[in-house]
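Please go over the structures that come below.
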Structure 1
Amino acid sequence: MMTEGGVGALAWRELARRLDYSPAGLYRYFANSEEIISTLAGESMGLLAEHLRITPATGANDPLVAMGLGYLAFAREQPVRFRLLLTELPSTRRSLNELADGASAYAILVDAARAAITEKRISSDVDAEWVAYTLWALAHGMAVLESTHLKGFDAQFEHVHELALRQLVRGWRASPSAGTEAP
């Protein structure tokens, strides 16, 4: 239903009809449609995290670039789940003093940034949170543009995205003079 009409298309009675349940029967599994959406959003975050875990082994030669490309691939391959993450799963983390949920896609990026710093693939002058946030923001912005404003536009997005991600990571190899504070 969400593939057909987005998150707002999920209707309790229609869902019950399609599953050959009574509307009351669905209450054995979910309290309401919001709980279904929340469950699907959580599953979607898990799929995105898994996508980020596997792409460094199969993608570009730099794990951070590969993770950015993995994020973009997830958005392209799972557009409904991608939109669901944007609209239904806000971060519960409220400050840098709180640790990112270890199972989250963001925590995977932070860990990859820490590894890149430890392995001296990027400068130790940058903060892992800053690297993860910036990588996420760039990949996310490109994904949203490709899937909304530029939908149907004939361009080699994958190539341009990879170039942009490589340039971003290349910039972290040099010791930056400013702007390295975490968001």
Structure 2
Amino acid sequence: MGSAVRHAAHWAGEQANQYRQGSDRPLRGYLGAMSVYSLLVGASTLAARLLGRSAPARVSLWDVALLGVATQKLGRLLAKDPVTSPLHAPFVKYKGNAGPAEVREEVRDRGGVKHVVGEMSSCPFCLDQWVATGFVAGSILAPRATRIVATTFATVAVSDALQFGYAALERSAD
């Protein structure tokens, strides 16, 4: 049995090296992130069962739109807002401003878990999967509170779009 495990580990290592082709891809870190994500989804599912909650038979287009806009705003806020930069500062380096009220950051360490956390914490697209899963789990476990939180972030996203629109109109008037 031990020989089979060693052989499988060696084979997996060879496959990972062939995949990387010399670049610094933190495959173990990604595997760890997928494992944590799966555990959180499993824990949410178990919590729902223990609480006697179940997913709705169907999800309305309004709910998809609300959670989609809220996910985009919260993911972007967590990844790019200067106020949230202390959350990912241990894993990234500040590289300057990236637009109105946003920072540009770069992953600090290459390879390993810190690399993966740096990528995920500074990338709104990476965070969106986690944020969306949290909103969906919340809509089953605590639907009223989740709707209020999602509405707050969606409202801020609409406000941001209006601010950009207003600024563009001002520029075009000049």
Quiz item: Suppose you compute helix-only ellipticity at 222 nm (-39500 (n - 2.57) for each DSSP H run of 4 or more, over all residues; to 500) for every structure in 1, 2: which one lands on -24500?
Solution: 2
Quiz item: With mean count of other Cβ atoms within 10 Å over residues 33-40 derived from the coordinates and found to be 12.1, which of 1, 2 does the value describe?
Solution: 2
Quiz item: From which structure (1, 2) was distance in nm of label points 7 Å out along Cα→Cβ at positions 49 and 153 calculated, if the value obtained is 2.7?
Solution: 2
Quiz item: Hey, relative contact order in percent (Cα under 8 Å, 6 or more apart) derived from one of 1, 2 reads 21; which structure?
Solution: 1
Quiz prompt | Source structure (of 1, 2) for semi-axes √(5λ) of the Cα gyration tensor in Å, computed value 35, 19, 13 | solution = 1
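Bear in mind that the values in this text are calculations on the coordinates, not laboratory data. Here the structure is a predicted model, which is why all the values come from computation and not from measurement. Cβ atoms are built from the backbone, for glycine too; each structure is taken alone.
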